[in-house]
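Asks: Structures incoming, each one as structure tokens.
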Structure P
């Protein structure tokens, strides 16, 4: 009897280690070969951005290099993975944690990347954002403004174990053996989604290949409350043994404290694919309206190719965006990087199952750039509301100041108007007005030409209204409109140039 049981055990073990391995190719077909219709991306060892996807070691080295080169980039280990690999977050900000006026603490944003291992576009996009700020930290424009007025926390790769597994087998995966999966679904290898809990790094051992926790189903307030998550360890959307049970989830929460968490104003989790932003709503209508407004602007940065998909409050799947939306009542999103639901067919591919997760190498440079724009615009909107800082009016005939005033912060929540000159205005007299704001007010091309925010019909012309009393004591008001060229892109201060940043001030003549 013992001998019979041993024989049965040997048979079972041999079955468990003979998984069907699929190999992905550009065009070659045959037994267990799946053709994508374009070259299969392989990890590239390069510190600099390339037309392709960098290896994890290269991405990590790039992050560390930028941290050493810039005083505005700081790195922190926020936790360890299941395999005890360090998870890094990076803070993009100047060291003082104060806004320009020195009285207000900076707000914060958090952008997460690489939570699902197979979504290689995500770490590239988040790394591209870090690179964008490093390249433009002294631009005297929107990047320098954000670095000096906002704490921007980014995690390029949260699921380090899983990401390394996909790069260990960049053109291979196992045919699923999970009963609820369609037979065309690939698992593990290049198409691992989950973390590596209770999973080894050997693709040939099928017995543990389906294990792991979906890190985007592991969070309150809707943990284990949806049929889009599962308590079965082999499920692609296994939610784990409890809310926040995974070390990677705890690392994400720790990264939020770098903001700090009570200063968070925006969160996004970077995924692929579908070309949209999921937007969980809450019972807070004001928060939802702000999130709607941001969605319009982020969409515009992609040429309105991406869409925004809001969800109703009170239900969810246990995702990270739901956690941040409901815990902190801030605009929160899941970004699904392109392609759309058509998958690889958009790029001339053959449409093999799940090939939408394999973005062609030729597309990633454009995607990095577009989504860096989208992030910058959202962060700019959430950094602080725009407000007037100072006004000066000069008589053009003799350049004398006839009106001057500015807002001064008297505390972290209040401002006081300080008026130093008010001689009144005379009819039929030429004047020149200079108005400065707390932040850049217009977008610039690489050639420093004033333009609208990408794909938004923003008026380029500055305008102002004057209200007051005429010589007879009667009230009057008048509106004046300038030209787009009146936004200042050279330094100089009052009546000469911008106050702190390009386009934070305008100046033009009126009568």
Structure Q
């Protein structure tokens, strides 16, 4: 039997709080032209700035001005008609009016500004796919994603007509959804479904319990079927495109108003497609249950007892024959206020934990309840205030309450380890994820790391605030600004030891290098480069 490890004596290590020193500046430079637009290439070695009167290129590694073109001096015109940068083909261009009805485009090498006469030889074909706009005041086509099996020449794309907020019409608006299959199977079908449209356009695409910004739509391909998930499920035969079955449910709480609209995201998990069924957290009124549906027919195989009317189920996880459901968690409240009297539209975000909080596991085949934390009094944990997402580690599920980081055997519910964080000072738990054999816990005011093999605490670091993370597993950053809507400050944390490597303030849009070891900051016609590791 596995030993249960209960760590309580490491709080001195855990509750470390460190001085935060500014990241060192590599250089500060400026474009010798007025600037209303700035661009950088993929590896952040070049930076172009300019406007309709001139443009200039800077070596973004050291701040050296490589060249400058003033359109008045070069072409004897007051201003250009347009200008830009083809990064794939490594040239910049400017379009000049040379007569009443004559325009000409000139091309220059991005690094030397040498004139290019044969630009066609430098053209690079792009394989990027973009959404196509139409009737833009009402809707546009949003490209969600694709399934590509090159070995079998199977390619399936999903897109939908995304209505703008003012034309969405409130909760339950029908949306045109299109599935296209090319290659070995050629077919296309368009149908209407009701879906949750994000009010705040910080993201377009599938939304998960940890990706609040996107619209509630996704696609899964498996078992020779295409599963399109929205506020419902439509299932199509992969070979022919024939609709096999569909069902709907109600997981939205969109409150539409003329002066203000709001909704809460993250209350219900995306339906989970497994090898032997589809698992759905249905929050429909009077039908507050988890259901397992047959893959082929959509018939209900089993359903759980009805839950409380205020319960939310933002996550479903299949592990070792058990369906583990998380109850409660962090949600995002979006409020959209249409602009009036010349004022722009506003979108406000607020993150709220909604309970009750806990975990419950069901036998994936029968639906029988296996265990639930609310009945495990021996844990000494009432799960108040918050709960993190679920991390799967082997046959275990790992998660955090406001008191402990837990590892449970998913099927039996046995506690493999629990680590006390109740006096850590890192705030309420939000996100857990795996890195190099450890679980990283992101909380509202700090970061912690726990060894997945035995529950030993690696480190704990207070960050004072935590509005989300970005970067890579080896170059990891935390937003520590004023609020979720006013970030403009971030720190770097070494996830090997919890050390804070530096802080950057008053920088809302850092332009990072691909390895996240350095970034550029723009301010008018000025540019600066910073490194983030001593």
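Every read-out reported here was derived from the displayed coordinates using simple, explicitly stated rules and does not represent laboratory data. Everything numeric in this text was worked out from a predicted model, so none of it was measured. Cβ atoms are built from the backbone, for glycine too; each structure is taken alone.
Asks: Which structure, out of P, Q, was percent of Cα pairs over 15 Å apart, for residues 44-83 alone calculated from, if the result is 41? Don't skip to the end; give the middle numbers.
Replies: Working: P: 52; Q: 41.
Attributed to the structure labelled Q.
Asks: Work out which structure the value 0.40 belongs to, where FRET efficiency 1/(1 + (r/R0)^6) of positions 196 and 396 (r between Cβ atoms, R0 = 30 Å, to 0.05) was derived from one of P, Q.
Replies: Answer by label: Q.
Asks: Say we calculate FRET efficiency 1/(1 + (r/R0)^6) of positions 332 and 372 (r between Cβ atoms, R0 = 30 Å, to 0.05) for every structure; which of P, Q gives the highest result? Can you show the working numbers first?
Replies: On the way: P: 0.95; Q: 0.70.
Max of FRET efficiency 1/(1 + (r/R0)^6) of positions 332 and 372 (r between Cβ atoms, R0 = 30 Å, to 0.05): P.
Asks: Further question on the same structure: For structures P, Q, calculate mean projected area of the Cα convex hull in nm² and state which one comes out highest.
Replies: Values: P: 28.1; Q: 29.4.
When mean projected area of the Cα convex hull in nm² is calculated for P, Q, structure Q comes out on top.
Asks: Hey, helix-only ellipticity at 222 nm (-39500 (n - 2.57) for each DSSP H run of 4 or more, over all residues; to 500) derived from one of P, Q reads -500; which structure? Please list the in-between numbers first.
Replies: Values: P: -7500; Q: -500.
Corresponding structure: Q.
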